[in-house]
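Next up: some structures, all given as structure tokens.
Throughout, read-outs are computed from the coordinates displayed, never taken from laboratory work. It should be emphasised that the depicted structure is a prediction, and the values quoted were computed from it without experimental measurement. Cβ atoms are built from the backbone, for glycine too; each structure is taken alone.
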Structure I
Amino acid sequence: MFELFEHKADVGVRGVGKSKEEAFAECAKAMFSVTVDLKEIDSEEKFDIEIETNDLESLLVDFLNHLLYLRDVNETVFNRFDLYIINEGDEWKLNGKAFGEKINKKKHNIKSDVKAASYHQLIVEEKDGKWLVQCVVDV
């Protein structure tokens, strides 16, 4: 499940899941829902994702910003993510794939441009068997 939450100048994105991976994927969906209707995206293109950081919170922000980089470089929007997150000593690693398609201005009604994911109101936590991840994105 994903949702947006109010913020004075920007937009909050939140993902909830049974695993870290599911929550990260839902948060990414929330971020792309700010830009386009996710139902209008065909998952025909696939991009590999590999990210390493020192903590789980940074992993979320780096993951979202990497997706924005892929969006900008490849002119692609995403609506599906297959992720695997592991902790190896002092490092967190995220490997996976993002699925989406090239932006088509006739097909995709562009609502708003997300510029970056931030550390503002950042939460990555597990509670009662569910993971909650969130942050604010600059629009």
Structure II
Amino acid sequence: MAKLDETLTMLKDLTDAKGIPGNEKEPRDVMKKYITPHADEVTQDHLGSLIAKKTGEENGPKVMVAGHLDEVGFMVTRIDKNGFVFFQPVGGWWNQVMLAQRVTIMTRNGDDVTGVIGSKPPHILSAEARKSQLR
């Protein structure tokens, strides 16, 4: 059971790490912590990619495992006088799944603010505005 607990802890640490495109430091640090004990060499390139190398038998197979560390993210563009936060996407996202999702805003001073993505209800929108809402 200890191995499963260790794997679940690693997955939780990785999925809890905040890392929108262009700001993957936190998940990279978590991945580095978990991969270092299993690698002969761990380096980082100028783009921030983490590269771990494990040397095997000289004539053995060569295997590469690749992935990415970033996640769906948004950049705050405006906060209105009522405290509503407006944002734009950073990286790829699918707008149909974002409504009612909990988000964490990372502030400049390191504090996190939790929020929920919402939209204006259709009954208060103009006919034209309803056409441009999520499809």
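What to note about this one:
- Top of I, II by distance in nm of label points 7 Å out along Cα→Cβ at positions 20 and 92, largest first: II
- Mean count of other Cβ atoms within 10 Å over residues 36-43 - structure with the largest value, from I, II: I
- Source structure (of I, II) for log10 I(q)/I(0) by the Debye sum over Cα atoms at q = 0.11, 0.12, 0.13 Å⁻¹, computed value -0.35, -0.42, -0.50: I
- For 15 (relative contact order in percent (Cα under 8 Å, 6 or more apart), calculated) the corresponding structure among I, II: II
- Of the structures I, II, the one that 0.90 was derived from, the read-out being FRET efficiency 1/(1 + (r/R0)^6) of positions 4 and 76 (r between Cβ atoms, R0 = 30 Å, to 0.05): I
- Which of I, II leads on mean count of other Cβ atoms within 10 Å over residues 44-51, largest value: I
- Which of I, II leads on percent of Cα pairs over 12 Å apart, for residues 52-99 alone, largest value: II
- Among candidates I, II, the computation of mean count of other Cβ atoms within 10 Å over residues 28-35 that gave 22.4 used structure I.
- Comparison of I, II by FRET efficiency 1/(1 + (r/R0)^6) of positions 12 and 60 (r between Cβ atoms, R0 = 35 Å, to 0.05) - largest value held by: I
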